[in-house]
Structure 1
């Protein structure tokens, strides 16, 4: 699969190969939110780090606490700014601070979206993510050339499905790769 027409991978999935030696990215699937000549930014979509009661999370953010007391899952988005939160969500939900990535997926970083989720006015699908993965200019391209990442088109199932352990294999299968055939060894034929 080729990158998007501009040569960038915005709205695509990155799939870690065994060449990625950093344990934070082992078997990860990353949704690419931004990619240009200035670098890239993405969110890991298959690594849950825990959950928190939604009212507690809102209280910490200084937002009025609604009566909805459900737990909300929190995901590891990447090692950069791990205290910073984002909500990756279906694109039908929009507010002034929402970045629409493609026709199906958007990103919002304001606390207001959490309040809307708690009040039943939020997006149809969403993930609360802490931190992000970032690449300097040209860095992601080098990692792809060095077989660190494969890429595939994104879809809601791969992004928002709750079967986190299966996402990596599902993403590989989407591009016709059998994960059992991947090797962490580099070599020449």
Structure 2
């Protein structure tokens, strides 16, 4: 799978709280198509929050499938993610989808990819999209040196830093906390 471009999604678990956020920019090639896309969605009665990077139509398909899996497995996020990843690898239609997801609940963060990976990130920080490495670097530094900040404040600051650097990331942020 090729790296996903044109967005930044970041999740941080810090001091027992989790926050996930994303920018609002959608691009078509090297042109900004829309600046206020909501890439963060509450799922399973608000107990799980997911963010996506990649093709919008593909991501919505994956979000729908992920929510179906959550419902099928009683809200067990890890089991739902593993079952989605299995389907994603095996199903001819799903295999062609170009998107990635980060899913969070109050206890954990998971990165779900089309290659069948379900990853629990080190340091309780996960990022996807074109600005991922900028946001992740900022988040790791904030967790280490500004531990007085909340998870939500760290996500906001880290995404703003990514938006200052990455041309595919803007400052129109949506952040959700659990």
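Comparing relative contact order in percent (Cα under 8 Å, 6 or more apart) across 1, 2, which structure shows the greatest value?
2
Can you say which of 1, 2 returns 1, 8, 16, 21, 20, 15, 9, 6, 3, 1, 0, 0, 0 when P(r) over Cα pairs in 5 Å bins from 0, in percent is computed?
1
Which one of 1, 2 has helix-only ellipticity at 222 nm (-39500 (n - 2.57) for each DSSP H run of 4 or more, over all residues; to 500), as calculated from the coordinates, equal to -5000?
1
Using distance in nm of label points 7 Å out along Cα→Cβ at positions 128 and 144, single out the structure from 1, 2 with the greatest value.
1
Looking at distance in nm of label points 7 Å out along Cα→Cβ at positions 104 and 160, point out which structure of 1, 2 has the largest value.
Comparing 1, 2 by distance in nm of label points 7 Å out along Cα→Cβ at positions 104 and 160, the maximum is at 2.
Here, each number is a calculation from the coordinates, and none is a lab measurement. Computed from a predicted model, the values in this text were never measured in an experiment. Cβ atoms are built from the backbone, for glycine too; each structure is taken alone.
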